[in-house]
Structure P
Amino acid sequence: MSALPSMSALPSCEWRESILRQLIARKATEQKPFESVIDFCNHLFERLDSIRNENLLLRNEREKHVLETKELKTLCTNSDTNANNNSNGKVLEKKLFELQTELTELHRTKGHNSQTIIDLKNTIDAKDKELQQLVLKLEETQQLLGDSRGVCSALEQRIQEMETTDQLVRDEHQALQMAFSCLEKKYSTLDREHIELVNRWMSLKAKDAQKLNDENEKALRVQNEKLRLQLEEAANEATAVTLNPSNPLDIPPDSHSNCDPLYVCTRIPTRVMLQFEAHEGEVNAIKWSPNGEVVATGGADRKIKMWAISENSSVAILKGTLTGSNAAVTSIDLDQDLLLASSNDFASRVWTLSDMKLRRTLTGHSNKVLAVKFLGSNKVVSGSHDRTLKIWDLNRHACIRTLFAGSSCNDLVTIESKEAVVASAHFDKRIRFWDTRCDSSANEILLQGKVTALDVSPDGCYLLSCVRDDSLKCLDLRQNQVIRTFCADGFKVGCDWSRCKFSPDSQYIVAGSQDSSVFIWNASNGKLEQNLKDQHSSTVIACCWSPNGSLLMSTDRNKKAIVWSEF
């Protein structure tokens, strides 16, 4: 049986005619050769019947001749006794001879006919066998034909189902295409509206920042003019006047010189000296003043609070509150009389500590700003969730360079030992080093998890990083490679903005854990020195040593700040 062609190769309107043509052609191929055989068999059967009839007639004639021969023999016997009948005997002998000759011929014909009958019978048997084989083959062919018809019916039903399904899919695709077109138009409209709103918002923020800067400059000019008039008045009166500018925080500009790392000996804290609720929500940032008497904290309540803390007091005194942020404060840095802070409202701000007034608002990021640091005397670098770092000039109140990191920035530090170098921690598990004079990353190091925080050792030789694989990594900045890993049982990094810190003498490192504990390691050998626990009630976010190394402050996600000491 020849193979049927593929249904997919025939047009849907011609496959039935194609199958019918194939069946007719197969019938002609398989039936026609047997028609001649069957006709020949029928002819043989007819000839056999004719020969059988002739044979019967010949038998009858033979019997008749046998009887006549017997009569002639009887007559011959009688003729021997009757000499007078000699002439009749010769005639009878002649007739007998003729009859015997004819009988011999009949026997020869009968033998020939018998042989012919045997040959025909053998031929009939062979044809019967061939016919049986053909009948079996015909039955098999009919069986295959029935199976093929069943397959054709199943394929026809399947084709109908597929056509129905195809039509349904086409209808659904058309409906989805229409819905997609509508949604695309709606998205385009909303996107344009969003861009317009963001532009308007950025414009308004820029106007507000400029207005605030103008007001601050006006207030500063008035204050300077007032001071100038007082000085002129005092000079005219010719009396000695000792000026004592108002500084509610009492932070001497050069007080950091009293805390040289060479003369600092960090003490490992063991107990709680004091604890208090620093903010109404998470406390994200800590920064001690250079003299160690005031600490600034920033929280989710959008405020920066200045606390007076000393080793001889068990109470934290609130010295002042800096406002102006529109979202949670994420990072704090100090530089003489200036305080710098970043916020989740896409901006960074600068306050003066002498009068606690907002002086600068740095806007330009398109997402929350997670870290900000002073860069030299008049520049600021900020890292944002919008995957960029920006360098700002405080004198010009503008962004002077944008560095494209390609990944969200969680923290950054400035490396004083290397001029104009910034290290940034990123969501894509990399620490990137930037030469702020260029627009591209100078180098990068890949770690095993998201990097949440960075800190540079006071001697500027080592970089500490907090990684979301629940470890701290210490890098040698001279070799640009990890030299030590710090981890401990129970230590888990709680969030993407968890901070870590070197001690003032670079001997210890500290970080908070998700289980509300504070872990302290020896920076030289990686040994866990202390685990301060059972005091915080939630994840510890930030930790920071006092400049003289005698106090350690830690804050958590549940408003609380704790100051730890050795005694």
Structure Q
Amino acid sequence: MSEASVTESVANPKQKPRRSRIDIAQLLEQYEQMTQELSEADIAQHLDIPRTTLRHWRQRKESLPCSPVVADFFEHPDGIAFLHRLIITLHFVLSYQPHGLRGVMQMIQLSGLDIFVANSLGAQQAVAQPIEQKILSYGAEQREQAVAHRSQTPVKPISLIEDETFHPDICLVAMEAVSGYILVEQYAADRSADTWNKAVDESINELTMKVIQSTSDEAKGLISHAKHYEANHSPDLFHLLHEIAKTLFRRFSQKYSECQTELDSAQTRVNSWEDRIERQQTEQRGPGRPANHQPKLEQAQAVLDKKQRAFEQIARDYQQAKDELNGISSDYHLVDLQKGTGLPPEERIDLIRQRMERLKSLVYRYGLGDKVIASIEKAERLLPAMQQTLCFVTETMNTRLKELDLNEEITDAIHDQLIPALYLQRVAQRMTTAEKAQPIAATSQALLEPLRQSEHPIMSLPEQERAQIDAVANECADLFQRSSSAVEGRNGHLALWHHPLHRLSDERLSALTIVHNYHNAAGNDTPAQRLFQRPHDSLFAYLLNQVDLPRRPAQKRVKPDSKPVLAMAA
């Protein structure tokens, strides 16, 4: 079918069937042909369409944000058929076919565009290569503009999230934590601190930025790299949780399965004795005293009850272990997620330490082994660095608030309400479900509401001063960085691009970095806009202006009929 089928209303059988887009286009075409001779009312009556519906179709077409010529084509039956073919082609090729140049060629062929542009591998390479070069040129131009812009502004403190990936060559990836802007993405001979220092220095020196924090795993080079900048090193919480979970739940699951098996076996024995007693009562008995199976059944039932209690206990303890691990993640935040209140860093870390001690108790109770204890103790070694990160955030936040030079009441309101509310907004946005996000967002809203009242002292400040408070509070809410998942995700994308090519050239890697920084398919602010706080030219529009269409297709040659291999010679 060239168009979506007409659907009937299930809720109301009397409702008229919905018209397809092609039907509407054909009716609009008839309407436009009749406008020279008939009034709108007469046309509506002739086509058996309400005037309001006809008017709505016409206004919808006229309001499309594109050239009238383009609108006329895509609202014409032929244009709709082409649009349908194009959309199905995109889904089919991008979702179920290989990518790269051959994927592009297949899209051009299936969409029917190969009658307008050459679709050979060479013709598409002649487009792909200029696109890559123009992306690099665009990136260089934007870099120059960013350097010029940053030279006129104060030094910007930034937090980095950093990681290394392997293709198998070492690839260093460093991203500014708040904006998501990739500052470093390059292959390197090694992953030493000196190599990291050189790569980051080359990226940020001209941009007048200062690294104040680095979030990463515990690689020695990355830790030394943070020390080079006298920056706080924030441990990646995922690695702590993963270190515990990978050994704890492997052994715990084995114990859980063993208890389940023992419970099933005990239930089978009880069922067996019950069956014997039932058969004894129903079958014809021979001479002699009947066997007494009741003690055996009672003994089997006692074993079953014991196994049932043991299984229920391990199920509760297994859930407790999961809750304790999730609790570590919930505890390691700038503020309490339910109340929005802060705790001194040492008290917050003590909560996490207590959870780890309870996990150890479970390990000892079930004899899960020394390896599990070792993994928990390895994670415990990160607690001082986690406490230092909380102290760093607290001290930096207090310094920034002191620079505002506000009275104590307003400063306390910013510290105790505004910053926690903004932080909770960020946490809520990262939650995987609305059920988890809603209570956190509600706490954030409850903290913000008093600050928005006209009688609050903050509202008496000049608008410019309130804007400055808002900016500083947002900076403070972004200070606490506990995860490097953004670069982990980027590494996954790089692996996908690397897989079909077997090697990413330096030019291709640089082009991919530029596209990440300066293009956002969702239409939101790009990482570059968020980092530099200024607009930039559209990357895609730049490519449209700089790269020409492929040449027209060559005239197809008539291929001679193939003959059987063993055909008789003439």
Work out which structure the value -20500 belongs to, where helix-only ellipticity at 222 nm (-39500 (n - 2.57) for each DSSP H run of 4 or more, over all residues; to 500) was derived from one of P, Q. Q
Value 53, calculated as percent of Cα pairs over 44 Å apart, assigned to which of P, Q: P
Taking mean count of other Cβ atoms within 10 Å over residues 325-332 for each of P, Q, which is largest? P
Where does the value 25, 12, 10 come from, among P, Q, when semi-axes √(5λ) of the Cα gyration tensor in Å, for residues 405-476 alone is the thing being computed? Q
In terms of FRET efficiency 1/(1 + (r/R0)^6) of positions 309 and 453 (r between Cβ atoms, R0 = 41 Å, to 0.05), which of structures P, Q is highest? P
Using the calculated result 10.5 for distance in nm of label points 7 Å out along Cα→Cβ at positions 45 and 445, pick out the matching structure from P, Q. P
Working back from 18.1 (mean count of other Cβ atoms within 10 Å over residues 21-28, computed), options P, Q, answer is structure Q
Using distance in nm of label points 7 Å out along Cα→Cβ at positions 213 and 525 for the comparison, can you identify which of P, Q gives the largest number? P
0.00 is what came out when FRET efficiency 1/(1 + (r/R0)^6) of positions 109 and 501 (r between Cβ atoms, R0 = 25 Å, to 0.05) was calculated for one structure; which of P, Q is it? P
Re relative contact order in percent (Cα under 8 Å, 6 or more apart): value 9 computed from one entry in P, Q; matching entry is structure P
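Rule-based calculations on the coordinates, nothing more; no lab input. In this text the structure is predicted, and so the values were computed from the model without any measurement. Cβ atoms are built from the backbone, for glycine too; each structure is taken alone.
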